[in-house]
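Have a look at these structures, which come just after this line.
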Structure P
């Protein structure tokens, strides 16, 4: 997923991307994303709705990244994780992970 995002996808920008998709979801569909683990179901419904409307992968890339940042923010808030730069294992790898308190890395954007 080699995206040229503005601002770049770095640990400090992930919470802002999450907040932006929360605002967009509220504006577009009236969805109230509250950073609760239960809201993940709502994110899945929104993404499924976009697919059902025929939104292409190219047009879904940035929203999916933002929703991944939102899921990551749920982890940071409820599990105590922190955004970290991921080791680049391939040119298409997403450059961020949420490092959990036990040092495991989660890739919510993937």
Structure Q
């Protein structure tokens, strides 16, 4: 089957599942709409996974998971120390910008002749 046909069929099945969810009457039961949606989405995911795009996406997720296992996460004390440094720097920059704002306000008032 052509790759585009697989993708279109998968999208059509997903859309059909959403339509079935909203169009199945509730008096037939509350589980039928959800089951129809889940079934259609699973079949659509199967068609997508069998396409080249799906295989490429699955390979990407597998490789991303392998790389995620290589990550060295910081310890709690390291995170707290880094957070304290960042908050301190933000406070220093905020005070500096407040002082610059006051200075510029004074210059503007001076240039305008003391008008508020």
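If relative contact order in percent (Cα under 8 Å, 6 or more apart) comes out at 21 when worked out from the coordinates, which of P, Q was used? It must be structure Q, since only it matches. Determine which structure produced the value 13.6, 40 for Rg and Dmax of the Cα atoms in Å, calculated from the coordinates; the candidates are P, Q. The value was obtained from structure P.
Computing mean count of other Cβ atoms within 10 Å over residues 62-69 across structures P, Q gives 21.1 for structure P. Computed over structures P, Q, mean count of other Cβ atoms within 10 Å over residues 46-53 reaches its largest value in Q.
I have -29000 for helix-only ellipticity at 222 nm (-39500 (n - 2.57) for each DSSP H run of 4 or more, over all residues; to 500), calculated from one of the structures P, Q. Which structure is it? Checking each candidate, the match is Q.
Bear in mind that the values in this text are calculations on the coordinates, not laboratory data. This structure is a prediction, so every number in the text was calculated from the model and none was measured. Cβ atoms are built from the backbone, for glycine too; each structure is taken alone.
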